[in-house]
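In the part that follows, the structures are each spelled out as structure tokens.
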Structure 1
Amino acid sequence: MPTPAKTMAVCTVASLVAVSAYTVVLGANGWLWFAWVLLGLCTAGVLAIRAPR
């Protein structure tokens, strides 16, 4: 996995942890989860584009 794609994947996982913690402490926020889903889709796209063939 190329370094930029790995960095983006790590940031996606870290943001999942942060959004989950926010939800547990302060309650659910739909916009945070929506933003995380978009980030996850972008990460999946980067991984798909950068995957060696």
Structure 2
Amino acid sequence: MYDRDTVAYNRILDALEIHVFESGHQLLETHHRECAALVSSFMLDVEAARLKTSR
């Protein structure tokens, strides 16, 4: 389940995507593929939105 702070952000930011991993401080060591895919997807979405609004 999400913690209180995460839920609060979700209420404020309507486009927020929440991804919770069972991990400690070594998230990128244990879940590097998943994190890289999420960052890549985010960057592609940001670029697509930028290109869409610049027309």
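Assign the value -19500, calculated as helix-only ellipticity at 222 nm (-39500 (n - 2.57) for each DSSP H run of 4 or more, over all residues; to 500), to the correct structure from 1, 2. This figure was derived from 2.
Here the criterion is Cα Rg over 2.2 N^0.38 Å, and among 1, 2 the highest value is seen for 2.
Every number here is computed from the coordinates shown, using simple stated rules; none is lab data. Keep in mind it's a predicted model, so treat the numbers as computed, not measured.
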